[in-house]
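Enquirer: So, here's a batch of structures to check.
Any read-out appearing in this document is the output of simple, stated calculations on the displayed coordinates, not a laboratory observation. All values derive from a computational prediction rather than experimental measurement. Cβ atoms are built from the backbone, for glycine too; each structure is taken alone.
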Structure P
């Protein structure tokens, strides 16, 4: 798969107008969107930046859903490194960026129409600007660089070769990342420029629908929670084989992709419209991307499902904390109400070329029932889950046991009866607005919950505990969170659990841990966040008996020592090039530097492969003499590799 920032699920731009021919779709879109970028006249049309005139294979499109941001341009597959990259229009090089992450090597060209095009993941920069950047890196003795230029320094013409395509930065394979940004530095859809190289006659594909209860009194198939449903396809139409039983306020989510005729890749959906009983209740159009707001994608997707299953469901409702400007103001934002009549739901998905798919199903009203046959088999004796402001507790029934549970909060116990039952289990629903459980006692076991407080999203909040202090700045959270804290000590190890990794954060919280164990004053001791089976280094600082750090990730944190220096392995060192592989076992690479006979040598690092390779200031001057590479990890361990080039 080809992707930017190592994430993959791409999409094609979608438009508002339905039932129009492909040739007229763009024109009608312009009539509907007053602030959209007008299509260029033929003489001023943008040139496709890779192999113009040849049908392109896209591995990503503007607006698709990535794990923590919207994809901002086209990913044009190149299969290999080394394709010429052409300037899409006359202009001047306004910025050059080079580092191991993100766009990697990237070049920005500003045009007379006020737009700027960006070309990312480049292998190298061509012409005078490439020479200038190389000299500047040597002058500053820096491997990474970010430089801005004035209009007269490096002018370029439409069709001029400005770079060579590559696989640098957060790229999952050789491709060019191509963006168009307006004068406000917002990404707009490059497909507005009618590139003939991009072919699309396939409608979006629908995989699944999810329906979620939006409050404690709502149900889907007699249950509280979020249920996923498979759909039946008939051409470009999708349905459910039978109605879904429903009651109360519900949120709909969709898992869908788009396809291009020339590509094996999947793309996300930019335009979605939902109607209930022929009334439009939701419209989403991603027409431009504000880079300041791109992280709010965590409110557009079902973040918990993304974290637990890796699937990106697009919400067809607008949650609290979602301030994205992709929704029509007349649409209802808070979900669907099902009371006393059947509701007909129709979802329309449309791509930029006018290809359309539909999903239709019925929500059948049904009274809240004390028993249901729909509950799945319980996998554990007790299961606890929090959704919005409701805690759902599922407990396997015990032989000759009372169905009541005792919920303890602030030293007081309160009995609760099941909200509903089925399949040899009882389900209890607790309103977290009125009770914060410390623990729950049932016939199966007592479960400690360790919920300490409600954390608001719209104000600054500070928590002070025996082993942790946390400062949540205003709008650090998208919605109210219920903060569970756990501190465990086992032998010579201790762990600190702060909240749950399924709670998304918009801003960093400031954390101060106060460990129970005594740790040596050593630079190789650090804080790490548990990620799956591994650990991620967190930059931290000791202040007295506390260690402080900032993070946008809830989850489990531990202290670990990294005493092993980075590894360095020679791949090839000759008179023309030095290529080596570097890696670190735990804390990760902090920095690296090389020299030849004591003179600084530029090294380009690809973190995906761990390969560093040299780039000489003067291509005519060979590498001869004493070569040295130093690599330092985040724990301060360093390794030095020396080699004499004959």
Structure Q
């Protein structure tokens, strides 16, 4: 197994991997239906030529170069080549609208941009007048760009070939590139990752090479990752999760990063590539299970009975077998039969057959969902992290897995709980500072050097593992003093397959209300089975029978809350189903799909008012942004539903 060792920059790790793993696979990419493979030796040669080519067109040490697009080898190689020149890569979310893109490019003083395709090039050109330092755009896919003005446009392929020719014609140039790599220091800023902006404008998190490598070396050892592992690189390039779990761990361990053909083919590519290390946010695991359950609804009765029976066996014995605990012989035999008939075929259909280690993070995962995957033999674990930590703050060791905790401190991470209840940490990978924002940097750190996470949590007395409640600033109280933790309630609601998104309100108010989004796939399938006709999301969301379906889920959440002494008074009294899906393009979600609760409260103020004034419906007009950037308006009359509470005050408007 490889680790960081004395290699304190990523280009040095790349050269080490080329020497150590040579013909081992470094990258794979499915293009036009065919998987292409590059070895570590080939990647090292390409990156060296790419660095020479970027230097020829003006990229210098300390310059920033943005990367905008999906997971493509040439975009990852852009990161490597920039780091080889001691320049600073700045990944940007590929689905960022023009204004968001302009903000990051201008704030980061970007001089060069590597774009995936025509769509990204068009966005960059549309805001180029707001990016004063921009000099060149290099692009991966040439389709549609032939007739563009190429005075500032050049294909990445041509940059690499130009660098290759320059190296062949001038051996001293190769020595110069190698010397720049050797001169690279662990204190160099390795990358700037912009936060998702949940609580305001995005901040540029500056991470140093040595700290990044120290952090990933620890987790590579922790999960015993080696050059024989494979990861599917489908997470957003601009998210710390992709840069850590795939890029950084891939270089530290020497494993292969496989890039899907497109966002639409990820599920198929997952099955074909068969990763051994896998990460997905809870919503991906939820969607997988939802598709399975929808298919089982349409299966023959005998197949449904077999499915239900062996899932029952898995629930009774799966976790014990996964963790090596004693199981009766009869249980082992039935579980072995279940593996043959159901569990292994199911994991194969989902693309998880070869997964040795799987993680989820970003939001709380429902205990039933978590238990389902572990019961069929998937070693699914949780971690808690932040961009400022270079991801890992906690992670669950094998054999110590609990659905309601995020694990103990990750290797060499120190965690403490402040008097306010805020989680604070020091870690090997902690950030250097925020780019061009010393005030925010000082605000994020304690006087003795701990990072303030902004999350409220505590250590579970029985397990010693960390539990996260909510964002510290979001934890409030109802008018009667009951603790109100909106994220906690929202996660409980989202455990139900019919509910895709939830926003809870109640701070300083008499009771709790919620705005919900339905899951179009799950509810649409349910509607078809129940002969409910609909023509759009808006029509389905407003259907009385859909409200009945969702009401049952909300009442189930209330029953769960009633059993929790601290949260019993925070049961949901009223809710509505929003007429549109919450969308990052409309500013309602971050690019990592986190709710911007304050923005939603302001944008849907008339609906929030109606939830609390006793109205049973309310009119709303909402401006929306279409995929092509055009604006439009959706108007609707939204129904409001009262909900039965358990052992607490009666729903709004009902007699006690």
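Enquirer: To test your reading of the models, identify which of P, Q gives 0.45 for FRET efficiency 1/(1 + (r/R0)^6) of positions 85 and 541 (r between Cβ atoms, R0 = 41 Å, to 0.05) when calculated.
Expert: Source structure: P.
Enquirer: Here distance in nm of label points 7 Å out along Cα→Cβ at positions 205 and 333 has been calculated and equals 3.4, so which of P, Q was it run on?
Expert: Source structure: P.
Enquirer: One of P, Q was used to compute Kirkwood radius over Cα pairs in Å, and the answer was 27.8. Which one was it?
Expert: The correct label is P.
Enquirer: Assuming 6.4 is distance in nm of label points 7 Å out along Cα→Cβ at positions 285 and 597 as calculated from a single structure, say which of P, Q it is.
Expert: Of the structures listed, the value fits P.
Enquirer: Identify the structure, out of P, Q, from whose coordinates helix-only ellipticity at 222 nm (-39500 (n - 2.57) for each DSSP H run of 4 or more, over all residues; to 500) was calculated to give -1500.
Expert: P
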